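In structure tokens below, several structures.
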Structure I
Amino acid sequence: MTSTSGLIERKRNGGRLSSEEIQLLIGGYMSDDVPEYQIAAWLMAVYFRGLMLDETLALTDALIASGDRLDLSSLGRRVVDKHSTGGVGDKVSLVLGPLVAACGAVFGKMSGRSLGHTGGTVDKMESIAGFKTEIEPDHFLSQLRRVGVCIAGQTVNLAPADGCLYALRDVTATIESNALTAASIMSKKIAAGAQAVVLDVKVGRGAFFKNRGQAHGVAHLMREIGAARGLKVAPVMTAMDQPLGCAVGNSLEVLEAVKTLRGKGPADLVTVVAELAANLLSLSDLGWDINKARLEARRMIDGGLALEKFREWIEAQGGDASFIDNPQALEAAPVRLPVRAGSTGYVGDLDALAIGEAALALGAGRLRREDKIDHAAGIILGAKIGDFVEQDQELAVIHCRSRAAGEAVAARVQSAFAVDGRQAAPRPLILE
């Protein structure tokens with residue numbers, strides 16, 4: 001057997017590793033037989049040299065084999081899932097899960113927490129009093145059987161090697177690797193037991209992927225991994241230059257999700273949810289084509305059935321659902337600070353990254369995994385790209401713990417809006 005240093009050298013020189021050799025590296029890392037500095041060297045070699053498809057599949061399998069794998073076959077249904085590569089104001093899962101379940105499909109998802117300027121679904125749900133995200137596999141299964149939707153926190157035993165590898169990639173500047181990213185995402189999706197996944201691949205300043213070329217490459221690779229491992233995968237590429245919807249911040253986004261399920265959501269959020277729902281439902285075991293899926297999803301919102309499924313889901317996971325009818329039941333920030341336009345004109349640009357970083361500074365996100373989240377903090381946008389605004393009109397409202405905290409980010413929020421005399425041409429939201 002080639003030594004670990006020999007495997008690193010071969011990849012550094014552009015060679016190929018076998019499945020057994022990749023398993024040796026990952027398994028050895030998890031058992032402390034391969035030191036972290038050697039894995040870091042291998043990651044850097046992969047970053048520059050890449051992985052062939054068979055190597056990427058082997059890495060995906062090794063990450064899955066490092067922990068547990070949920071078996072959802074006893075449901076006798078095709079469980080569908082959705083993954084987003086992360087963005088600002090992305091509360092899609094909160095709307096999509098109950099909507100798909102209301103249509104009769106089964107939606108099961110393991111979600112993560114926020115890190116940096118992108119929000120995490122688990123943090124959003126934990127802004128609801130009593131809502132439980134730490135769920136045992138048996139409960140996960142029974143809830144899917146009874147309710148049709150369950151979103152739980154990522155367990156430490158699900159592809160644990162991926163968590164270790166990701167933390168190492170984060171500190172070794174090897175995050176931006178198509179193969180490593182695709183294996184990371186797909187290992188968790190396969191380990192979580194779903195049989196069909198829609199990938200919301202976000203592109204733009206507020207997203208992980210800044211350009212369509214890299215996003216397309218990763219999406220294509222994830223689809224190939226899925227096909228090779230019996231998982232139906234549909235990538236949908238969506239724009240993330242400006243925040244999605246109007247709410248940025250955990251409890252604020254939960255309330256916007258409710259508004260959307262009432263049929264009164266922001267147009268861009270509704271567009272993304274509709275596209276992802278249509279794809280998910282057409283991949284489910286309902287036997288619908290994508291056009292019927294679109295019609296049924298719309299009917300579930302118009303008839304109020306999606307909102308009722310949302311209520312049922314919240315209560316099934318221990319949450320106090322009274323906020324659905326009484327928004328004051330969710331914790332609110334004590335201070336609201338308006339940010340006003342400095343001139344009259346059209347919003348020609350709205351920097352999602354700047355808004356996300358401002359919300360992060362307010363406490364709506366975390367820089368380190370151990371940081372505490374302020375569920376009430378965030379920003380409500382009063383204008384989006386293409387809107388006309390008057391001087392002194394509210395561009396946004398900052399929700400914060402103190403006036404000083406709001407004033408510290410107010411200039412950053414205002415500068416995120418570019419207001420000029422000409423109306424910008426409409427930008428596509430569904431890119432591919």
Structure II
Amino acid sequence: MTYNETVDYLYNSRPPFHIIGSDAYKSGLDNTLRLMAHVGNPHEHLRTVHIAGTNGKGSTSHLIAAVLQAAGLKVGLYTSPHLIDLRERIRINGQPVNEEKVVGFIEKNKEYLDMVQPSFFETMTAMAFAIFVEEKVDIAVIETGLGGRLDSTNVLSPLISVVTNIGMDHTEFLGNTLPQIAREKAGIIKPNTPCVIGESHPLTDMVFIERARECNILGEGLETTDCRIWFADQCGYMRSRRKREIPECELHGIYQEHNMQTAYVALQALRNYGGIHIPPIAFREGFAHVCSITGLRGRWETLCTSPLTICDTGHNSHGIKYVAEQLKQLKNPNIWIIFGMVNDKDTDVVMQLLPTDSHCHYIFTTPNTQRARTAQEMLKMWGKEGVAIDDPSEAIRYARAHVNADDAIFIGGSNYLVGTALQFFK
């Protein structure tokens with residue numbers, strides 16, 4: 001099989017969630033455990049950091065991986081979805097796994113895969129873990145796909161668990177309230193394993209505290225020395241000691257403040273309780289060069305400077321509220337906003353968050369996925385002045401044809417739209 005044939009096989013035999021949505025979702029760990037056993041239970045031979053959360057998982061994972069790489073470790077990184085190439089999901093020291101590894105795994109296990117019929121994500125998880133073991137990584141940073149408790153990655157026994165935040169997303173699987181969603185995410189917290197919660201919230205804090213008590217990491221309370229669960233936004237580093245504690249970071253979005261805080265506290269816990277040596281210089285180097293070290297893309301990323309063109313992968317109300325705040329801070333005379341979403345997101349809420357200033361001009365488009373809302377549907381939901389252009393590349397060309405040199409263009413609302421933008425400006 002060639003690499004392209006292998007990718008076609010993966011997509012056609014078990015279409016992924018990012019293409020067909022809920023029909024690709026398989027609840028439970030039975031398939032994953034069967035598949036892991038078939039490939040030698042690689043999850044039992046890895047030192048890992050396990051990360052769940054509604055938003056910020058990718059940025060937090062990359063920040064942690066970058067610091068660990070800067071500390072001299074060989075680091076595996078498993079994230080999703082990819083923006084352009086499937087291999088982005090599986091990285092070793094920032095480099096996407098080579099095509100031969102992907103082809104080799106499928107060819108070796110194809111007969112078993114055809115028999116068991118695991119989901120796309122279950123297959124990719126087994127592939128990532130097997131490759132990390134084969135490549136003898138020192139540690140792997142693993143991002144959940146959806147949820148936590150029943151996510152394929154939750155076969156791990158990590159050195160530390162991290163939950164970035166809780167927001168309303170994937171409610172058809174995880175629940176319709178923040179506490180319900182938090183319970184699913186809290187499922188990655190393991191007995192006697194330190195845990196960091198990125199953002200505290202009055203509706204979800206007790207969910208995590210109860211889980212910490214079940215896992216014997218609460219001790220006598222949050223303030224005691226035997227406690228092994230931390231709420232990162234209560235640790236004080238960003239608020240009172242940022243200049244001294246938190247290094248300068250290559251990520252510039254407003255929302256990255258939360259991710260930086262979460263990653264920093266998680267790394268401190270990993271150093272103090274996970275037995276991982278992380279010198280101070282590794283924090284500085286990892287944060288300062290996270291994108292170049294790990295290959296992270298699409299997080300308030302400048303694609304072009306003339307005219308200023310920015311993209312961001314925020315794709316639900318919890319993420320878009322920070323993007324909208326950032327857009328309002330741009331001082332350009334006009335901002336051309338190219339926007340598209342998929343049909344299982346809270347589009348109505350997102351529409352209420354977007355800036356309505358007279359200098360903001362909207363171009364709605366249809367992301368390249370079966371799950372996309374059409375450009376016309378988005379414009380109708382917007383109910384205000386705007387343009388609908390189905391093809392995302394044409395939407396970008398339209399904006400560039402109408403923009404003035406000192407205006408700005410923003411592209412976002414969907415990972416798939418950002419992926420198109422990255423290819424357009426490549």
Structure III
Amino acid sequence: MTPLQRAILDEVDASFAEQVAFLAELVRLPSDNPPGDCGAHGARTAELLMQLGHAVETHVVGADDLAAAGMQSARNLIVRQSFGLPGPCIALNAHGDVVAPGAGWSVDPYGALIRDDPRHGPVMYGRGVAVSKSDFATYSFALRALQRLVARGGLRLCGAVELHFTYDEEVGGEIGPAWLLRKGLSRPDLALSAGFAYAVTTAHNGCLHLEVTVHGRQGHAAMPQAAVDALEAATGILAALYASRAALAEVHSATPGIDTPTLNVGLISGGINTNVVPDRVSFRIDRRIIPEESAEAAETALRTLITEAAGRYPGIRVDIERRMLAQPLVKLPGAARLTTALQRHGEAFLGTPIAEHGVPLYTDARHYAAAGIPTVLYGAGPRTLAEANGHGADECLRLGDLRAATATVAAMLAELLTA
């Protein structure tokens with residue numbers, strides 16, 4: 001390690017027990033989205049950040065924006081640290097909302113239980129511990145390590161660091177990062193979003209959500225010929241959608257870590273009663289869009305497929321409503337500065353090369369990139385979501401990865417903000 005890397009790791013280690021306790025408290029307070037009642041978690045996070053000595057701006061999201069996002073309460077938090085000399089501003093963004101725990105847990109999903117693993121050392125369990133409450137802790141304590149080194153005269157920095165902690169990633173990020181940027185509350189030069197400790201993510205898929213409502217005409221099940229069966233038509237439309245997946249499987253991304261576009265139907269509802277021909281069926285489609293695709297072309301093709309399939313059923317009408325469109329994350333000029341610094345320091349702290357890759361999911365990073373801000377993802381997450389049971393039962397985080405990622409982020413900031 002270089003002297004600076006050693007000094008940073010010493011600072012991280014000096015506060016590590018406090019950092020673990022900080023993360024545990026975030027895990028113990030639910031912030032499931034839906035239902036999206038995340039205001040209390042944001043308030044408690046602000047209190048914890050202030051206890052660390054950070055000045056915190058709290059921006060409460062209004063009722064209209066909450067309703068548009070399908071949430072109940074949310075507040076966006078900003079911590080701003082200027083180092084006094086002109087230089088770039090680097091934003092660090094993570095989200096505190098999580099998916100509901102679901103079934104299959106062997107531990108309390110809000111317990112923040114720590115178990116010792118013979119191979120990997122201590123591991124914390126809980127919903128959101130890896131995705132991405134961990135990076136509230138990573139980024140907060142990386143900044144704290146730099147503040148302490150600067151205060152002691154061991155480091156001279158320029159520019160600024162901002163922490164952006166938001167609560168709507170699970171429903172699209174429109175009232176989190178996009179809201180902060182749209183309102184002019186921040187305009188960083190570079191951005192880092194929550195990610196994985198063993199790789200820097202420089203691209204990810206986009207995602208289109210469509211809600212399809214199939215309208216027929218109800219009638220008595222004893223006389224189905226007098227009705228128009230919406231479920232029969234929906235079945236035909238679904239068959240066409242599933243058949244289209246064969247063509248998607250032939251399309252491949254050139255980005256390591258991303259393979260093909262995908263299509264999934266995740267929700268379906270309809271009907272009145274067992275003895276009634278259903279007059280209405282609705283379902284929602286998730287279409288993942290690889291970086292090489294046009295999101296607009298993908299949506300047009302999907303709408304055309306649905307409309308043509310519905311046209312085979314006389315008396316049927318379909319409504320197609322876009323529920324969400326997340327553009328893919330692609331590299332912007334300037335992002336390589338973040339990537340190379342994170343790779344160099346990550347290898348020093350983890351003892352293994354840090355890859356550059358893409359991921360098939362979508363994240364809040366795209367909002368920064370859409371605003372022209374070079375953005376990559378890096379944080380305390382695992383090698384893969386499956387390894388951490390992300391969005392599954394017994395979600396977990398190796399605390400050694402939290403330590404190394406915190407030091408890596410601090411060292412990257414120190415390198416890019418050196419006066």
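Comparison across structures I, II, III (criterion: distance in nm of label points 7 Å out along Cα→Cβ at positions 149 and 293) gives the highest value for III. Out of I, II, III, which structure matches 4.2 when distance in nm of label points 7 Å out along Cα→Cβ at positions 141 and 269 is calculated? The read-out was computed on structure III.
Any read-out appearing in this document is the output of simple, stated calculations on the displayed coordinates, not a laboratory observation. Every value quoted in this text rests on a predicted model; they were computed, and no experiment measured them. Cβ atoms are built from the backbone, for glycine too; each structure is taken alone.
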